[in-house]
Structure 1
């Protein structure tokens, strides 16, 4: 199978086997990721420049705290506007990861698109297939969460810290656990109280 055919299969969910050409492409991409992770805290403009070079799409006012880890340095990652990622975001971006606007990632979040067959013989040959991940607008993913291949998370939802998300999560819910499950819907009360029965004080913005 040619490298071009293999490259196409990376994005169709079909089984493929990595080629030397792909390894060389990936290494070149990772050189830029190394540069990004080596920037000083004051080099915000340089970081933004590198993100625009590395990512498939990145919107305005996005901030990613180094170190960032990504198989392809973000080549297949699409970020909307106002995305914030804390330390150690890991993107297994062997196929596309779509992230909406105003999404927040806690530290040590992992998003996987790549996975492997159960067959030991295929894994020995480094067989792989990939499934895209979709994360809607205004989602908050807590620290240490794992988002598995093929998952969609609906807008406004909250994923609790340490969760392992193996199935789709609907919009407007709080979900947590291993495996991650819906705990409750986001309600009007969440517009009045920010923690348990502690009221929101909008004067804090002044």
Structure 2
């Protein structure tokens, strides 16, 4: 049985991931590909409990190191108990966020040492990595306007514009460092324009 492909989709708040996830799932279904949709933090029973802790406004203050380690604890469960077993069954996996988010949010946003994040990545992931990452990019001001229209913001969505600009810059730096895997997509225009870019990338994959 041929192993499935692992695709991740990432980006700053309000980049339009939810809309494009639906498009990607339909695209793959039209190709006769079985795809499992999952998310980070989350994807497993333990991961979803950690997600609630990380995103709930009732959690209160959390040290940046704690946030990072919780993200990787959820990720370890995710990889071992959801992603790898699904890929080994020959199915594809699409994850809403993955490790690049830790470099962007905890590295860029929180200012944690990238080398320390890399140590956790190596410990948890070893040689495991996505086949393709779709990075939706939008100016922070536009993204946050979209977030405002959705209603109540979670613990991380309440951060400052400066925080999210650092997150965005970290994402762009990742795409420049790993251009073969991370495909930077302009999602600041129409949904259709974004989908055209995604379509061309997935056709090649």
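Values in this text are rule-based calculations from the coordinates and carry no lab data. Quick caveat: nothing in here was measured; it's all calculated off a predicted structure. Cβ atoms are built from the backbone, for glycine too; each structure is taken alone.
Can you say which of 1, 2 returns -14500 when helix-only ellipticity at 222 nm (-39500 (n - 2.57) for each DSSP H run of 4 or more, over all residues; to 500) is computed?
2
Starting from the value 2.5: which structure in 1, 2 was distance in nm of label points 7 Å out along Cα→Cβ at positions 67 and 123 calculated from? Label of the originating structure: 1. For the set 1, 2, ranking by relative contact order in percent (Cα under 8 Å, 6 or more apart) places 2 highest.
Between structures 1, 2, where is distance in nm of label points 7 Å out along Cα→Cβ at positions 91 and 115 highest?
Structure 2 gives the largest value of distance in nm of label points 7 Å out along Cα→Cβ at positions 91 and 115 among 1, 2.
Have a look at 1, 2 and say which one yields 0.98 for Cα Rg over 2.2 N^0.38 Å, as calculated. Checking each candidate, the match is 2.
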